[in-house]
Structure 1
Amino acid sequence: MSVQHLSESTEMYLKAMIEISDHESMPISRLAERLSVTPVSANEMVRRLDEQGLVSHTPYKGVALTEKGHEVACDVTRRQRLWECFLYEHLRIEWAQVYELACSLEHATAPEVTEALSTFLGKPKTCPHGNPICAADGSFTPLDAVPLNMVAVGDTVQILAVNATSTDVLKYLQERGLMPGCEVTVTEAEPMQGPLTLRIEGKETALGLSLAEFVLVKSIPS
């Protein structure tokens with residue numbers, strides 16, 4: 001995949017958009033929250049990205065990646081997730097830390113290095129957090145998953161991926177066993193947007209709905 005050289009901030013915005021919803025439109029406020037920036041800053045950046053043809057912004061409706069923007073976002077995400085694999089599998093960096101560390105490497109990775117890294121790693125399909133890695137042509141298989149906060153009480157599911165970016169959040173989930181491959185049963189859901197009570201390997205833990213949204217799961221056939 002060949003893309004033009006773009007600023008680090010531009011790449012971060014486009015990557016955040018594909019992490020959240022791929023081609024679907026989203027409120028700018030959600031993008032701002034994902035990147036921990038103010039809505040004013042996010043609006044200004046979206047205006048610039050729209051001018052460059054990387055996003056399509058419809059006032060009062062939201063912003064979505066264009067075909068050009070999607071290509072760039074896939075390329076950045078590919079670099080990010082390949083570095084996550086290298087850091088986790090070969091340098092034995094803690095699972096909760098690899099996302100932020102990989103962010104510091106992705107922007108300075110030439111295409112030749114990206115492809116060499118992919119080959120060295122055996123062309124992995126997912127990163128340590130379970131999220132899909134784009135192929136060199138930008139294609140990937142989307143996860144057939146739903147957020148944990150949409151699971152009904154009494155259901156048991158398997159975690160496919162964790163779509164969080166903060167090391168603190170990832171550490172919190174890691175400490176509670178909420179990692180790809182784990183099975184989780186929702187035993188209780190408090191009313192009024194209260195936390196979920198989960199059973200993981202015989203132990204119970206509580207998880208707020210905002211954090212449960214980062215955990216992507218699939219049903220386990222009975």
Structure 2
Amino acid sequence: MREFNLLSDYPKSQSKRYVSENLRTIKHRIVASYRDKNLYDGSRKYGYGGFVYDGRWKKIAEKICKTYNLNNTSKILQLGCEKGFLLHDIKNIYPKINIKGIDMSKYAIQNSLVSIKKYLKVGQYTKLNFKNNEFDFVLAIGVVYSLNLADAIICLKEIIRVSNGKSFINLSSYKNKNDYWLFKNWTLLGTTLLKEKEWIEVLKHVHYKGHYYFTNAKSLQLKSK
């Protein structure tokens with residue numbers, strides 16, 4: 001188990017993100033929770049404000065392949081694959097690599113990239129229909145902390161079960177009250193927000209051995225409005 005910023009090459013916002021308790025209210029979170037068109041291709045207040053492929057995952061795809069020694073004979077799984085942009089870029093690097101993607105959003109899967117749609121399916125993160133140690137690498141970005149704590153633990157155990165030990169997850173964290181409220185007021189789907197040391201306890205509890213990274217107010221460049 002080691003902290004590792006796999007997402008360091010993801011394009012950063014050119015400006016600070018200013019948030020307030022009125023920016024995204026419970027009404028916005030209710031709409032986003034359906035994970036339909038509103039979240040992906042609706043108003044920015046409900047989510048992405050337009051979720052289209054622009055190649056921003058290419059460097060991360062390259063980093064994944066290099067870091068985890070993937071090749072055309074590897075088998076990988078992404079939880080929270082959404083429209084499949086990252087898996088598409090990995091497939092472009094190794095055309096014969098075996099990829100699988102799971103997402104809770106029927107809309108995202110239906111509107112995924114044509115090139116990899118057949119490798120993606122709608123599913124739950126707490127019950128993966130795969131064999132033990134089936135994958136050479138399992139990736140879960142924005143997944144674990146979107147679940148309540150009980151389901152987050154189940155999800156982590158499932159990631160451990162289906163992977164051969166190589167995996168990456170990101171976790172929402174905070175260090176003080178200000179950090180907590182900045183993230184709380186920003187996130188639409190984030191559910192379990194813990195201090196870093198608390199997440200470490202959770203990871204130790206499930207005997208997680210892979211990589212992890214903390215997503216927080218600092219990494220998201222959040223500032224009070």
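Coordinate-derived values only; no laboratory data. Fair warning: this is a prediction, and the values are worked out from it, not measured in the lab. Cβ atoms are built from the backbone, for glycine too; each structure is taken alone.
For this structure, a couple of remarks:
- Entry that produces 8.1 once mean projected area of the Cα convex hull in nm², for residues 19-130 alone is calculated, selected from 1, 2: 2
- Answer label among 1, 2 for the case where relative contact order in percent (Cα under 8 Å, 6 or more apart), calculated from the coordinates, equals 24: 2
- Computed 3.4 for distance in nm of label points 7 Å out along Cα→Cβ at positions 43 and 115 - originating structure among 1, 2: 2
- With helix-only ellipticity at 222 nm (-39500 (n - 2.57) for each DSSP H run of 4 or more, over all residues; to 500) derived as -12000, matching label from 1, 2: 1
- Value 5, 17, 18, 20, 15, 11, 11, 4, 0, calculated as P(r) over Cα pairs in 5 Å bins from 0, in percent, for residues 35-82 alone, assigned to which of 1, 2: 2
- Cα Rg over 2.2 N^0.38 Å - highest-scoring structure of 1, 2: 1
- Among 1, 2, structure where mean count of other Cβ atoms within 10 Å over residues 123-130 as derived comes to 18.2: 1
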